Structure P
Amino acid sequence: MSATYLDDIMAFHRARVAADDRVWRERVPVIHERASLRANILEHRPRGLAVIAEVKRRSPSKGWLAEGLDAAVIAEEYARGGAAGLSVLTDEPHFGGSLDDLRRVAAHVDLPLLRKDFTVSPNDVLDAAEARASAVLLIVAALTDDELSELLAVAARCGLDALVEVHDEAEAQRALDLGATFIGINQRDLRTFAVDTERAERVLSSIPAGVVVVAESGFSSRDAVRRAAASGFDAVLVGENFVTSNDPAAEVASFVGHPLGERHA
């Protein structure tokens, strides 16, 4: 079987971690005062759907989306459009991002920030905290249960939210069993990068109503976003549609606030 996008990306990140000689237990966890992403989304519920707007230059499947993107400038546009939080891709070889992007965004906007990357070690979490993120992404498909449990604990120690990303019901159950209370359902298959627009709603039905849930990937129209809100999602995470827009602030604003449907799980 040929290597998939996820295989290639994870091979790079695990090799990077293997070469990292820092002892994470000797590092002092940084806890800053930036607002919680999960709490901000919860507070947004009475006003309807929240939006996490993503700073994204490229993707492995489509190549460059916005090669000359200034992370700080577009972050300010997202904030002006009413985003509840920002996601900043920090993977360089596959997505064209960096921790410097995260630092620059943190210096220019006060919104909660998600470090969007393939987190595989406690040092990754500590690096996110030092760069003033509010949250880290933990992808169930890329981690063992032991790794996921450890990274959840390290994130909590640093005062960071952990957005635990799942792609199907089995992964959602793994996340819930390990205590996740903030889950992202990705409609994009990380092995093929194809988008299944029905995926998020199917998986949502298996998640308890008390868990904050974000729908990720494939949202390019108001109708799709309105449907996600009506299904009971608390937020959507959108990147490509915003970074390719001629007016990112207006595009974000058009996605914000759609009425939330009741969750029945």
Structure Q
Amino acid sequence: MNPRIDDWAGKRVWMIGASTGIGAAAAQQLLLRGAKVALSARNAEAIERAAAVSRNALGAPLDVTDHASVLRARDKIVDAWGGIDLVLVLAGGYNEMRADGFDLAAANAMIDLNLRGVFNCLDAVLPLLLAQGAGGIGIVASVAGYGGLPKALVYGPTKAALINLSESLYLDLRPRGIAVYQVNPGFVDTPLTAQNDFKMPALMSAAAAAAALIDGIARGQFHIHFPKRFTNCLRLARLLPYRAYFWLIHKVTGL
């Protein structure tokens, strides 16, 4: 559904959310494959430290909830490289929440980070990609966006919105020569999942998740999800009638 990438050498990749987890691991792997990688996240110290390990790395700290900082980071990258071949938006957060503990301030903060932050990134890169008539954008959502889950009262809806967003972007951008990738990880061993107090089926390392992400993009896939033995189960569950779906989720999670 997208063009294949057979050689990463010289590809200009902007990794937004590169300080920890999948983003940090993917940045390292892309650098090893010869790509030029711009590293962005809120933790400026961590970003500059990571960028110092390779002459093909460029530090561009930002806060996705701050539109002006996203534009400054984009301008720094374009000034240095003249353009961008691939933008990967991985920045996001997780805050466990159920209906009996609903917190409006925490909900709004998660919406700002997980959803409005992505729109801030789109505003920065869409004009550039459209002017180039080439390149690609990948948005990392989550399998939590496939259907309602316990403890994901706000997180889940933000990720469901990103799934819908990437589908709409594909319809608009692919005919214009721009690739779009929808990325839905399952459980990955990162600082975000470390706070979970429940069993996480098919838990992956960040390095394995990053390899699955990069390989999916290289193959030209639109829908990249991993690990498939877990994600495909959730995709199939979503096809069930609601009575069966709710029973199954309750049975599996105990919640």
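A short reminder: the numbers here are calculations on the coordinates, not readings from a lab. This is a predicted model, so every value here is computed, not measured. Cβ atoms are built from the backbone, for glycine too; each structure is taken alone.
At a glance:
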{"item": "Structure (P, Q) behind the derived value 2.8 of distance in nm of label points 7 Å out along Cα→Cβ at positions 148 and 204", "result": "Q"}
{"item": "If P(r) over Cα pairs in 10 Å bins from 0, in percent is computed and equals 7, 33, 40, 18, 2, the structure in P, Q", "result": "P"}
{"item": "Source structure (of P, Q) for Cα extents along the principal axes in Å, for residues 28-107 alone, computed value 38, 36, 22", "result": "P"}
{"item": "Structures P, Q, by distance in nm of label points 7 Å out along Cα→Cβ at positions 124 and 172: label with the highest value", "result": "P"}
{"item": "Winner on relative contact order in percent (Cα under 8 Å, 6 or more apart) once structures P, Q are ranked, highest first", "result": "P"}
{"item": "Ranking P, Q by distance in nm of label points 7 Å out along Cα→Cβ at positions 228 and 244, the structure that comes out highest", "result": "Q"}
{"item": "Value -14000, calculated as helix-only ellipticity at 222 nm (-39500 (n - 2.57) for each DSSP H run of 4 or more, over all residues; to 500), assigned to which of P, Q", "result": "Q"}
{"item": "Answer label among P, Q for the case where FRET efficiency 1/(1 + (r/R0)^6) of positions 116 and 220 (r between Cβ atoms, R0 = 35 Å, to 0.05), calculated from the coordinates, equals 1.00", "result": "P"}
